[in-house]
1. Thinking of I, II, which structure, once semi-axes √(5λ) of the Cα gyration tensor in Å is computed, gives back 44, 21, 18?
2. Here FRET efficiency 1/(1 + (r/R0)^6) of positions 228 and 356 (r between Cβ atoms, R0 = 25 Å, to 0.05) was calculated and came to 1.00; which of the structures I, II was it taken from?
3. Of the structures labelled I, II, which one yields 14.8 when mean count of other Cβ atoms within 10 Å over residues 132-139 is computed from its coordinates?
4. Quick check: 2.0 is what I get for distance in nm of label points 7 Å out along Cα→Cβ at positions 108 and 212, calculated from one of I, II. Which structure matches?
5. Between structures I, II, where is FRET efficiency 1/(1 + (r/R0)^6) of positions 92 and 220 (r between Cβ atoms, R0 = 25 Å, to 0.05) highest?
6. 25.2 is what came out when mean count of other Cβ atoms within 10 Å over residues 20-27 was calculated for one structure; which of I, II is it?
7. With FRET efficiency 1/(1 + (r/R0)^6) of positions 44 and 196 (r between Cβ atoms, R0 = 41 Å, to 0.05) derived from the coordinates and found to be 0.95, which of I, II does the value describe?
8. Given a computed value of -7000 for helix-only ellipticity at 222 nm (-39500 (n - 2.57) for each DSSP H run of 4 or more, over all residues; to 500), which structure among I, II does it belong to?
Structure I
């Protein structure tokens, strides 16, 4: 199995999370991904705890199936190597602030002149234009400015810092992959590439979905606990007697009827249809009282055979062992040189033709430098000259 993207060759200049997660998905689907890394400025994910076998587990996961070449892009000799690579790797992914690649002589216009088919994907916090284009930011900042945080939380405690990086992953990573593949499809028709400008703030803003439509079209400002899906209705989490939690999403009447019968309160089903905030608050309190009467395991037994949209909230240690997660093979064993295979999150996409098995975890900086240069036609003498010029790691 070679994977559906085996025809793609990607130069990956990104670090941390958004770009590497995007290129991980591409590599898992068969694309050849070559990380271009600095020999002097380490990707900080490499030192992020916890560690397994002396290597960051995050780095080992995010960079599996990728090769690495160490180039000091401040050296003109290293820039020339990249320009040679662009002739073969006709997709480039970068995550620098706007203008940085231009200063290095590796901006889109410069590289497009070498290879007009080049697809150049730029992932940034705020995009290539606008007053914030040069501003620093993190996931929490993008969600705050995009308005997402304004109705994600509780009235009494305020906005909720999410446990996953929503803007980084759903914004930068997934939208980056979508934009890249869309540009590939267009190139198949037009024969030319283009630059794809991915702003994590833009993408977070697009995630407003129904709330955004409701405000722009209907003038309804979303707020904390004033919508059905953000705590304004019985659609919520409920604490069990032993301090664990259950999720209840029984919005449709058929699910609500099953749910209310299961908790021993069938008369509550009709109240679930009310749109009045006071009715929803009263209903939530009734459900809270019922959940507090039994332990988590007992509620698991109650809902195990029901189609009521009520599921236990699992910690990750239990989620990885859940029968559904196991059946979908969402944990995979990835080979490591000289060490036992490492368990990692698997590619979530399923193809009838299958995907290639994982080849290796993330590698050391520049692990494939000489191999890649040899593929470009460099002999030992030219490689030694690059090292002497301190262009390589």
Structure II
């Protein structure tokens, strides 16, 4: 069966990108973020590519492309990895929602981020001897999750009171790290450092943007996500400019060719009228596959390595592109939406969004392959 839409995932590119990350921050351990199914790239496959799964314990990576730990958003994502025999350390970034989830985290030896008093109260319901591995999150200015700085001392005391608990470290998250001149980011870093000045434990601050743009945020651990997949977290820069390789190549196919006359409308709402006599290719991809409906006319796709701008509105299962300048186009030809030679950042800019949304928005109808 011929796939309509294919996302080809280059695992060697992901290894290359982790190696590049280690060049930026050679003294930090790497917590590779593979939440949201590794941003649409396949969490199990990415985890297997970035870790010698024969090792179940913490370790300093034997190779520059190996992750020291993985991070996911929630318990469900962590359990999927454990079921796939990924035994590496896994950090659950949102922590737990119930005592039942807490017990499952302990059973599967997961590391839990604690960000609120009610989560600590759940932990304190555990019997003595229940070994919990904890990261404590501090709100340094994002005001989403985390303990306020003035509560950190009391939180630390509660943790020290339980000798069966292991404090893995301290965490915060930067709200504006992609703004390279943000005073708010420096203030967050300063706050984190001040609160923990006399406290033991590993520190982690930097996400992808913080890792690239804020060297002072490269603490004991870094938490790259988007960088692993070859895209830039900084506006106006591509992954290639940062020395990264795109890990995903998203392709569809030409379903039909239409010769349209000047002035004829194309697609729903007739938002585009042919500027001249044009050859239009209908492509088998749409918003049901994750291609954003808001993409404007002129969004660049490629056929035979040449630009084929989108015309008309994205529909559920199809888009239309102008192939007038590519006369060799035939039904069945491959159409590149993003990948090497056509950075995902270009499509994200057209949509007024981020590469994150494009990667994570791909649906189950897109076939992932690992050549």
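Every read-out reported here was derived from the displayed coordinates using simple, explicitly stated rules and does not represent laboratory data. All figures in this text were calculated on a predicted structure; none of them were measured in a lab. Cβ atoms are built from the backbone, for glycine too; each structure is taken alone.
1. Values: I: 47, 25, 18; II: 44, 21, 18.
It must be structure II, since only it matches.
2. Numbers: I: 0.05; II: 1.00.
Traced to structure II.
3. On the way: I: 14.8; II: 21.8.
It traces back to I.
4. Details: I: 2.0; II: 3.1.
It must be structure I, since only it matches.
5. Values: I: 0.05; II: 0.85.
Ranking I, II on FRET efficiency 1/(1 + (r/R0)^6) of positions 92 and 220 (r between Cβ atoms, R0 = 25 Å, to 0.05), first place is II.
6. On the way: I: 25.2; II: 16.1.
Derived from I, not from the others.
7. Numbers: I: 0.95; II: 0.75.
It must be structure I, since only it matches.
8. Details: I: -9500; II: -7000.
Source structure: II.
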